[in-house]
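Structures given as structure tokens follow.
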Structure 1
Amino acid sequence: MEYDSQDEMTLVKSARFELDADNSLPGSQSTPKVILFCTGGKLKLADFRPNAVIAPPNRPGFWGQPQMEVTVRVDNSHSNHGWNWVNGHFLSMDKGTTREMLGAQVFKVEIQTPQGPQIATFSPADLDLARVKKACDLTPQKP
């Protein structure tokens, strides 16, 4: 889904892209999502919202901010990332992972929950890459 708006005073355009997961996590109210927030033609935030209770942070970031170590699968490639943990509700994704997700057929995120590790599965091929490029200045990247 895509949502577009424009600030009436500055005429700066904003866009929000939401990619729903193909599955739900146990105890969730709705499916997990990846949300891209773009303003003025640039990516501002990329969030992973599990829409379920997540475990507390399990590592400090470079500046001491709380992070959760996640495992990400992009097609046939696996990697671990430290994503900023935001008030126990969602994780802030890094730009590199966001770009890898854009060009992928399969995108999976394994996070820690009180019940143990859980995996959210996405099909990012549904995203309109031309619209994402125009609104966020993002292009796909191979892992």
Structure 2
Amino acid sequence: MLVRGCEFPDHLFYDVPHHTWYAPAENGLVRAGMTVVGVALAREVLVFTPKRVGRSFEAGRAFATVESAKWVGSVRAAFDGEVVAVNDDAIRSPALVNDDCYGAGWLLVVKPADNTWQANLVTGDTIAAAYEAWMENEAFAGCAGR
């Protein structure tokens, strides 16, 4: 799925306001990362600091922090859960987040507090309309040149 030059794989679940994606993994776990829009807004992720493994988090609260040259921001969770793994490669080399946010630049693996974790997320055919509306509302031109 492509919206204003921004790629959104349609098999992922998206928290549009927080620019995070989620992918179901084995044993009820969920992999999480920043969307290409989140990366574009940060301009260039220079530091990635996740919550530690075993730490709980709440919906709408930070489960990681990213820093760029002029900005420090929270990566916010869409649901309650617990951190079960972090991407050590992205901690050592945050450029992975910039270069491959949906692949090698993933951030965390989490265990949702319940099995309704995707209830407020968008996926599939709803992605384009949700991100187009956000981009229009925020006057975000898109990801061209990123």
Structure 3
Amino acid sequence: MSLHLDWLAAHMQHSDRYAAWIHQQFHYEYADQPLAQWQREFAEGQSNGEWSCLIAMDGERLLGGAALARNDLADRADLGPWLACVFVDPEARGQGLAEQLIEGICEAAKQRGVSRLYLHTQDKHDYYRKRGWQLLEGFQAWEKQQWLMVRDL
């Protein structure tokens, strides 16, 4: 495997596929947003800074990614930026890829002068807590329990 990480903005041929993965994985968040509309928003987000996505590739094969998002929770526009859209292709899991992508986003945020990063998760709070994220609060959204977390960079 010749793994490398790069910004999706340099590989826009993968944008629609990655957006589709996110739309499917977090379907409850996108229930009111058609896939094509999200794909357009996500693609635009690569150039306007709304959804700066770091992707992992093996050659030209897309394996996963994570985004540095300006706003990832409508009810908490006071917070940000966010670690968002973390996803690894099921065939590529178990190799620490998600962790590399998350650290890549944290490092990029730090280089941009960001001192705190937020995330929200439905069921991965233990995963993030083991990696230096702190639980801020629990909240209800999309008819499920969610967790708001923070990490000082």
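None of the figures in this text is laboratory data; all of them are computed from the coordinates on show. If you're wondering where the values come from, they're calculated on a predicted model, not measured in any experiment. Cβ atoms are built from the backbone, for glycine too; each structure is taken alone.
Annotations
- Which entry (1, 2, 3) yields the derived value -5000 for helix-only ellipticity at 222 nm (-39500 (n - 2.57) for each DSSP H run of 4 or more, over all residues; to 500): 2
- Looking across 1, 2, 3, the calculation of relative contact order in percent (Cα under 8 Å, 6 or more apart) that yields 22 traces back to 1.
- If distance in nm of label points 7 Å out along Cα→Cβ at positions 51 and 83 is computed and equals 0.8, the structure in 1, 2, 3: 2
- Structures 1, 2, 3 were shown, and FRET efficiency 1/(1 + (r/R0)^6) of positions 115 and 131 (r between Cβ atoms, R0 = 30 Å, to 0.05) at 0.25 was computed from 1.
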